[in-house]
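Values quoted throughout were computed directly from the atomic coordinates according to the rules given, and no laboratory measurement underlies them. None of the values given here were measured: they were computed from a predicted structure. Cβ atoms are built from the backbone, for glycine too; each structure is taken alone.
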Structure 1
């Protein structure tokens, strides 16, 4: 859709619906949404830090001075909920699985990890040497963090995680939840596990608008933290079955159903290519090296293929790759990115 330019700021969708966009949509640069109707409003996601969230809220209040009564966090990644502290008086809703993931990585923990990554990055070769020593004596997390440090520092340094009080959802749901926003029906639909364990989408049937959260990455490689790929494809099918006119992705420009279909094709292609190779006996390292997805070469963040491939293999055989952990994931992506 060319109706909405992919520019930073608030974009009116019509009938009291808005999308907040953050180009370029890469690591941490997420979108959000607002439904304002009948003297009430619902916010779909906050942002990665307080300054970004404050700018967004100021713009939303200027466009629609209706108090935010309800906040929906679409999943447990910090770029969709760390700003909750600025809307702490609202009812904040997420799936129960999303809440569990939020508790695993609150902003204070990420702030600490960033400090460590920054130190290791500044140490350069010395930091990498310390990581190798750590790996030799069994401290694999230190080894992985040292390897990932320059990449982690590069992608997350624009954000300020220090001093954020973790404000968790105060209401959870499983399955579906119907809300009334000033007389406008809003449906929360759990579609995970897919991108994460607890993904949900926000559907406004009257206006045929879906706020998809990170069930939709548009123009960039998605990241399959949880999977399986079939679960994410089913989530795409759930969106397509609603027959929306507008889909606001978690990252990337506003569109219709075509980006959803394109993402589904990506997942199906990747799942097929990895599964065929793994079942033919190919080593995981060789699969990682060989699978490139040339048909999606224009998409950014290709380093995420490392996580996506390992996640698919893990669902085929949990013993074939180590259990998922963010240190190893980012170390693998750092190798692929550089």
Structure 2
């Protein structure tokens, strides 16, 4: 048996870091050799997360975010589970140490540093790396991901929006200017932090929109939709917070330009070899309970003949296909593992 690929998780104590740990501990060809957390430095993984007690490898101790120490642990890959703006300096240092990097923040998702500055409110912290960063959507850029040393894993909302839309835009089956999106996300999408609007009593038995009128994820969504359409695309997007822990349900409205029958054949052709995209079919509304805890994204679609609109729906786990699972999927491609390794949970 070949030696396991040694990986590090920088920022391993948040919800995404926790999910990365869970997945990698069950991966047949990966070994966690370094985990960083300023809050928990000096504590064992199984002390911070008792759910892992008794599992091999969980006696590892959290360290301060020292990239030289991460490299000294002989890691060859690093996952960055950090907020935007914080990841880029670590990515630069890790790349200089010869590691390959999978960044789960927004720092390397955008091609244009001016767009980053516009949407995130500060200059890009490492613009010299943007040209080599690969957008980490395995169903769209698998070959580029395989050969990359820096992958920018997409956000949860963008994944749920892009995967249904990209094939249809390439085939010009919908009018780009007609696209409007409404999404709902579980509270874990906001991160593992104490924040009054996110506490149980504020979220429970309530639904509210946020990030209007220009959510930050619009920047990467419109970038990738524009590439598929062959020209700039601007959409309306309204995200909502719902009182569940995890899961995203996205509904997309768009004007059809061709036969509704072509929607099914186009999606089937696009994803016939995609192990984690499940086409639920016409007339089906996918349910988050069938994707939470997995790396699957489910797609259903409907036709409204009164308006001529296509209604696309998708569901995913915001911590799975929307974050940690998708990052591990890219890791598998980069490291030469089977794309499904560590991800075939039910």
Structure 3
């Protein structure tokens, strides 16, 4: 099977480090370049000692990011950069014929106006928004295969969209009144020196943030609106929890048809089960839990899997859906590699199991 040369811009962050890990051990990808301004000149082994046993760890050195040079070295370039910065590299790389898989928010939205509303500055490359594909493989697999610019979804959006999109498409829930509560590990904030994320600030503490308008709401609502074929507005509250990685999301939903008897509840339950089975029974990275099992971050950390479970509450008439994922794998780098596999025609699970 033909290999592809790949590079990572911004390889020193948490998502970048996870990309390095996945691509170093990928059977078909050849990692040829990693960039980091602060670590330029150092080897992978020096920056990430845990990779020191890999043959490439002492040969591959971090370099200053240079789009022109990267375009000559790699077929596919991953951008693990902050929003606003990623677009600066995407433009010349795409013009040079590279495929770009962007882990930032720069190309996830179709509307430059919504981007400006949520990210507080003009979109740096609005013309490219029409060419980008939202990199949620379970729903955009065919588009990913043909794309030159893949916008990998955010971690929170992945944990919300995977449980919700099938239900909205099937018309099983109302598109209004959706409430999402999510809890994320500290790595979701990125590798940066910030008082809010110091050990003494986070340990033994749980707190909400980004209330009432977290940036990820923009892509969540846009994708849900596409699924429901009507404008969707949700209530979303993220929380920081004192673990390294992992996201647990709980969704509170109103079924389209109210149930008041045991028979109606059983019929709705059968429809929900069938809906999820149709959407995910053949998906390698979505695990539908059965019986009494509920999502648990300890079962997904370090994997590209999203767990999903649901319950109907006869007291409130609500449907409760829960999901768990690793914010750095299925919520970021693993999902990006999943898109790489689709793009290149490799087994979708290559390098991820």
Can you tell which of 1, 2, 3 yields 62, 44, 35 when Cα extents along the principal axes in Å is derived from it?
-> 1
Hey, distance in nm of label points 7 Å out along Cα→Cβ at positions 115 and 315 derived from one of 1, 2, 3 reads 4.6; which structure?
-> 3
